[in-house]
Structure I
Amino acid sequence: MATGFAQWGNDLYTGRRSYDIVGRRRTWYLISAVLVAISGVLLIVPGLNPGIEFRGGSEFVVSGIDTADQQLATDTVLAVAPEEAPRVTTVGGSSLRIQTAELTSDEVTEVTNGLIAAFDVDGDQVTSTFIGPTWGQDVSEKAVTGLVVFLLFVSVVMTVYFRNWRMAAAAMLALFHDLILTVGVYAAVGWEVTPATVIGFLTILGYSIYDTVVVFDKVRENTADVLDQTRFTYAERANLAVNQTLVRSINTSVVALLPVASILVVGAFILGAGTLRDIALALFVGMFVGTFSSVFLATPLEVTLREREPRIREHTAKVLAARAGVTGADGETVAAAPRAAAALRPGSHLGTAAQPKRKGR
């Protein structure tokens, strides 16, 4: 199996096997647009579930209990503040976390004593904390500021590095795609958005950019002299780059997703709600979506933008016309064109003809 996978990767890199990823970009655009639209709807209904760090309120933690009866905790809070709708969460197997809106000091004392009596625990096993909404607002503002600064910095660096703003623009669109889908999954699941979640959101942006830059670097290498030949179009050379980096993207994603999945399982099903669960879900979804966007979205977007350039558009028309036998009066060009076109079909044996020309020694 490993040998077959290695051979498959070698065939993709050399061009003996090819998948028409860039050529089918309208399909990927449609899939991404549908997913983004669904995420947008989920952000409205039911919407995100902000944690107490963002909305403010009182929090009680009962630890070392024999039975995690959430209804018992709910009834205890309602007995003191009937208008409240407490959020009760099991943390691990022997702790409960109860969150409410802001309570007065007398109400906090009553709820604490009620929880001690209800669960038959000592006074030091029930802790209470008050979190003001201004703290959550400050965290939100810093998160937005960090995101804006990150995107601006990445845009400038990619534009300078690739000497082409279109690659930076395609990468930014892919980043927004990843972020919106990840946030949409959070809205669908209904888990609370905590500072750990925000950290996860910002982390996946770096992962997505890294994967995209690797693919774009190969695109730049393959298309460096694309205008100096008339066998392949810019889109075909870019598609070869995506195929050549496909195995690397898969391997990197699997290696990254396995430990994150383990953390997600431990955080969600063993430890219960907590920092591990919050950050692991954002990382898992973001890494998975980031791999999809770097392969099926970023490069096709870059090709779409590049094909709007007059010289790229003229070169593409020239190559396609040569294959159709329109240009080239000599019979040699017309005869070679069908072979070049057939070599580029997905699954064909492209061989070394698809490799960039190398200068002689």
Structure II
Amino acid sequence: MLSFIKEKKSCWQRLKEEERPLYIYGMGNGAEKIMNVFEEYGIQIKGFFASDGFVRGHSFRGYKVKKYSEVCAEEDDFVIVLAFAAGYDSLIEKIENMAKEHTLYAPDVPIEGGGLFTYEYCTEHAAELEEVYESLADGLSREVFSDVINYRISGKPEYLKKITTPKSEVYTDIIKPQGNEVYVDLGAYTGDTIAELLEFTGGKYEKIYALEPDKRNFKKLLKSTEGMKNVENFNCAAWECDTELMFADRSGRQSALSSTGTLKEVRSVDSILEGGRADIIKMDVEGAEDEAINGAKNTIAAYKPKLMISLYHRNRDIFYLPLKIKKMNPKYKLYIRHQPYIPAWETNLYAI
């Protein structure tokens, strides 16, 4: 059962058993989440550090934040626990170089929802994981799927390095845009994914619908699409119906549902398109992918658009969302790719 899963001991268990001092690299929300799990497991740390250029004598969780060079001078050997996301090449390279000097883990904690992605969690969902594995359209997708799972259990970033491919490969080999598409961008951020698509169509498209709930990001989206014809921008989030929901005010890419924050409009794709065509739908909606798919079910049934869906916000996304799409239309071919990122963010489903 689940022969593609090699890792059975969780990152958390390995860290609990570790005898060398543990240092958390980074601060902020990621470090808070990791510390909460450490407290649950009874894992003790020695301290926190940041890159040399970011240390300004501040403290975090009662610890003075040190420079990496200071920790290296003080400790013969230590274990690094990465507590932030790295999504650009120079930072990823820096982390990989640290991992050559010291044991480094990048623990997986869900962006949205609770629970931990462990081997036990996988055995609970063995049937779904096996079904997704057997349903994938090519060998690389199966390799990505299995290595992302092994990474999420173990926290070993080398699994991600093995299966990272450039996003350009997605457009040239899978999506293959022709320039005559109606493109729906759910979670349009500042317009970066619109620019990505147009890079491969020579700037050509038929129409673009872009949804972005964060007001600061939305202003940047308006600026980036200024002067473009047949572009409709919506300062709202994607959902299964048209209503209003509470969102956290945290800007950045992560504008997510919350029990406190600001009441914002949410819309369904079916409502926005009013029966009209969609050729490509991209969904990166911070854990609301399930609801966004529900809100596009009529469009998907009628036009069978190419789908680009994030698989990394919730623990279940990596199996639940592919199976949801497969059930909606068994004729879809399912691909999974991982673009440069540590942890396993930018792991996406492509349905054709």
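One of I, II was used to compute FRET efficiency 1/(1 + (r/R0)^6) of positions 64 and 112 (r between Cβ atoms, R0 = 25 Å, to 0.05), and the result was 0.95. Which label is that?
Of the structures listed, the value fits I.
If we compute relative contact order in percent (Cα under 8 Å, 6 or more apart) for structures I, II, which one ends up with the highest value?
I
Mean count of other Cβ atoms within 10 Å over residues 48-55 computed as 16.4: which structure among I, II?
Derived from the structure labelled II.
A value of 1.22 was computed for Cα Rg over 2.2 N^0.38 Å, for residues 16-183 alone; which of I, II is the source structure?
Only one of I, II returns 1.22 for Cα Rg over 2.2 N^0.38 Å, for residues 16-183 alone, namely II.
Of the structures labelled I, II, which one yields -10500 when helix-only ellipticity at 222 nm (-39500 (n - 2.57) for each DSSP H run of 4 or more, over all residues; to 500) is computed from its coordinates?
II
For structures I, II, calculate distance in nm of label points 7 Å out along Cα→Cβ at positions 208 and 304 and state which one comes out highest. Could you put the intermediate results ahead of the total?
On the way: I: 1.5; II: 2.7.
Of structures I, II, the maximum of distance in nm of label points 7 Å out along Cα→Cβ at positions 208 and 304 occurs in II.
Out of I, II, choose the structure whose coordinates give volume of the Cα convex hull per residue in Å³ equal to 143 when calculated.
Details: I: 166; II: 143.
Label of the source structure: II.
Coordinate-derived values only; no laboratory data. As the structure is a prediction and not an experimental result, all values here were calculated from the model. Cβ atoms are built from the backbone, for glycine too; each structure is taken alone.
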